[in-house]
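Pasting the structures in now, so scroll down.
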Structure I
Amino acid sequence: MSKKVCMFVWNHFTNDARVLRECSSLAEAGFEVDLIAIHDRKNPDLKRNERRKEGFNVIRVNNQFPLLMMLLGAARRIKSSILLQLLVLVILGLGIWKLPIVTIALVILAGLFLTRPVRTFMVRGYIASQMVKYGLKKKYDYYHSNDLNTLPQGITCAKILRRKKLVYDSHEVQTDRTGYNSPIYGIMEKIYIKFTDVMIAENHTRAKYTEELYGLYPKVIHNYPFVTRPEHSGAVNLHEKLNIPASEPILLYQGGIQVGRGLDKLVQAAPMFKRGVLVFIGDGRIKPELEQMVKEKGLEDRVKFIPKVPVDDLMHYTKNAYVGFQVLNNICFNHYSASSNKLFEYMMSAVPVIACSFPEIQRVVETEEVGLCVDSHDPESIAKGVNYLLDHPEERERMSYNCYEAREKYNWNNEKEIFVQIYKELAS
């Protein structure tokens with residue numbers, strides 16, 4: 001009988017390449033895998049229960065707390081209507097406390113004073129409780145928590161309510177990353193980690209950092225992509241799609257449009273590029289700001305935007321590029337220590353990279369000679385790197401050829417054996 005794995009992830013599981021690789025590898029190795037993710041109420045076409053072609057199941061839990069939504073809806077209506085406010089006050093003034101309607105009025109009135117942090121806490125608690133509920137529906141042998149925000153669910157299922165093995169797979173540096181500035185995350189991780197059987201980190205720089213914090217050196221599973229051969233498949237013609245002249249090179253950034261990724265520096269560097277059009281593929285919080293910056297600088301012909309595309313289709317866009325960008329800024333240790341899936345996706349498509357000079361990224365770029373490392377905080381340094389490859393097409397072609405060789409080393413086929421072995425060791 002095959003061993004059952006319950007994996008948790010705190011996203012909609014639409015573009016999570018690492019989790020896809022891990023679930024696929026376990027299924028291929030004979031494990032029965034259920035991935036519990038979060039449904040997206042803004043995307044009604046997203047399936048709540050899905051059998052993936054890779055051989056595992058996806059269960060998406062509700063991300064709307066029905067009672068809270070009803071409460072807030074009633075509170076908003078009362079807040080916008082003087083008559084309803086008077087009615088609530090009259091009911092409360094009657095003093096007939098045994099009537100159900102009075103209790104309802106009190107609850108609705110309480111909804112008026114629910115702050116955003118309280119609402120967020122309630123919704124997240126509701127989502128986590130559903131994850132636990134589905135995590136207990138089968139007799140799983142292993143639980144796998146991706147990142148700190150699903151580790152309480154894993155602990156509850158694997159250690160409190162059952163006695164099973166728990167894997168903690170930390171994709172990020174939880175104690176020093178964008179948006180995680182409170183010391184509470186470090187306190188939580190230090191406590192929670194004691195309940196885990198195995199911790200996984202994304203590279204050795206992060207593993208050493210974890211060892212310094214907790215005296216524990218995690219297993220290392222690098223964020224390498226599946227082997228792909230984009231040169232043997234079709235391409236999405238970005239020149240035609242974006243009305244870019246065929247003579248202009250595509251200078252590509254693909255990924256989340258978020259703070260700290262050096263994307264504002266790319267826009268500032270764009271006027272200094274001797275040729276080419278800067279293309280962003282992706283969505284994110286600061287995309288409207290970047291679009292406004294492009295408009296203010298009059299760069300609409302030099303900078304283009306495309307919404308995010310499915311991860312399986314991305315390589316058909318990437319292969320158009322003359323160079324790709326991975327220019328993280330050093331705003332937290334999470335960025336500084338990143339290996340970056342993006343780097344290896346460019347490599348798979350034989351696209352040389354203009355990269356930041358951070359240890360894990362620089363080691364790969366300079367060892368394999370697949371691009372140039374620049375000062376990612378300086379638009380002039382970025383432009384200098386781009387212009388060098390524009391002026392030296394033979395050097396760009398040499399780096400592109402090196403990508404073909406490097407991708408045979410930096411790929412998931414090699415890494416998945418180490419990942420599956422972690423589970424085999426747990427079984428023994």
Structure II
Amino acid sequence: LVRIMANPIASDPQANAVAVAFVRYCIPSIFFMGIHVVMGQILNARGRFGAMMWTPVLNNVVIIAGIGMFIGVYGVSGTSHLTVSTIPPEGVRLLGVSTLLGLIVQALAMIPYLRAVGFRVRPRFDWRGHGLGKSARLAKWTILFVLANQAGVVVVSNLSTAVGAKGGDSGSYLAYSNAQLIWSMPQSIITVSVMAALLPRLSRAAADSDSGTVRDDISQGLRNSAVAIVPIAFGFLALGIPMCTLIYGSSGVDSARSVGYMLMAFGVGLIPYSVQYVVLRAFYAYEDTRTPFFNTVIVAAVNAAACALCYLILPTKWAVVGMAASYGLAYAIGVGVAWRRLRRQLGGDLDGKRVLRTYVRLAGASIPATLLAGAAAYGITQGVGSGTFGSIVALVGGGIVLGVVFVFTAKRMRVEEMTAMLGMVRARLGR
């Protein structure tokens with residue numbers, strides 16, 4: 001499975017090397033990542049959210065140091081001309097060890113915070129009667145959830161790699177994954193943070209069978225995260241190309257622009273992707289891991305089918321761009337299914353009218369901001385160029401236009417969540 005997912009059309013020696021690296025470095029890294037998540041959830045349940053938010057910074061610092069050492073030894077991609085198949089074993093070892101070490105540091109940094117809230121780690125072997133059987137039953141569906149999601153990844157990776165093999169310069173899985181990496185970052189920072197703060201209260205309400213509080217918490221999570229997620233999603237449409245020419249410009253402007261087109265295609269799909277994450281937290285609060293699994297099967301199946309249509313119908317140049325757009329479409333369908341199931345489980349309304357009104361108004365404020373920001377960025381790159389300096393100027397100029405127009409329009413449309421957020425920011429700055 002690792003060989004298939006790592007490089008669908010690679011030769012056996014190359015794929016085997018990737019599989020060996022996975023076993024040596026990725027599996028231990030996953031172990032320490034899991035420890036960090038468990039420790040973080042213990043702290044979250046006790047109302048301490050800070051450590052879970054900042055300890056990944058330590059992980060990033062260690063990994064960046066490892067990448068810096070790699071660049072110091074081998075040089076950047078433009079000069080080293082290294083590819084996945086030509087990186088020497090020592091280089092793979094350096095990257096793998098730095099990744100593993102970063103996650104170890106991240107996990108160990110949580111221990112002082114656990115001790116501060118009175119939690120002590122001590123081995124126990126009286127395993128009966130502590131809910132391990134129940135945890136195993138819940139984990140069964142979570143494992144299947146991951147496998148279903150990865151099955152969709154396998155389909156996309158094979159189809160996009162096949163498009164690249166047919167001669168589509170913009171149709172490579174590497175470009176797809178690079179665009180997806182940027183696109184998913186706001187979700188990881190904003191929506192996950194909002195729900196990390198809400199999840200303990202949400203879980204207590206679910207345990208008390210207080211469906212009204214569960215509904216209110218889900219509504220709050222959706223609306224609060226939307227204030228940032230919706231304009232960012234539209235912002236990818238306006239600024240996707242200068243963003244990618246800045247980040248990936250060292251590999252060539254044309255290649256970076258291709259990643260930018262994919263980022264634009266992912267674009268507004270960030271909205272249903274974020275909504276899906278919030279809605280599924282309600283099922284987890286009720287200790288229901290089966291429903292998220294079946295929902296993921298639907299999302300993966302729709303995504304795979306849509307990607308296959310893109311492969312068969314679209315021109316080679318745009319096939320993988322269409323696959324990127326299919327990702328958001330799949331999550332939009334998944335949100336519809338999950339929403340109906342949650343409404344049925346809670347026995348009534350999910351504050352849907354209020355949530356929909358917030359999203360519609362935010363989208364309405366984002367459209368003119370996107371058009372003006374895109375025009376500004378395009379004009380700047382036409383005048384200055386698409387190099388590093390031109391990309392920075394286009395991002396700054398377009399970003400300012402996007403932010404100013406969006407905030408002005410959202411205030412005029414009386415988006416109460418925007419007003420509340422601006423008030424909180426002003427209060428912080430006033431201090």
**Asked** For relative contact order in percent (Cα under 8 Å, 6 or more apart), which of I, II scores largest?
**Response** II
**Prompt:** If distance in nm of label points 7 Å out along Cα→Cβ at positions 207 and 319 comes out at 3.4 when worked out from the coordinates, which of I, II was used?
**Reply:** I
**Asked** semi-axes √(5λ) of the Cα gyration tensor in Å was computed and gave 33, 30, 23; which structure, I, II, did it come from?
**Response** II
**Message:** Quick check: -27500 is what I get for helix-only ellipticity at 222 nm (-39500 (n - 2.57) for each DSSP H run of 4 or more, over all residues; to 500), calculated from one of I, II. Which structure matches?
**Reply:** II
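Just so you know, all these numbers are worked out from the coordinates, no wet-lab data involved. All figures in this text were calculated on a predicted structure; none of them were measured in a lab. Cβ atoms are built from the backbone, for glycine too; each structure is taken alone.
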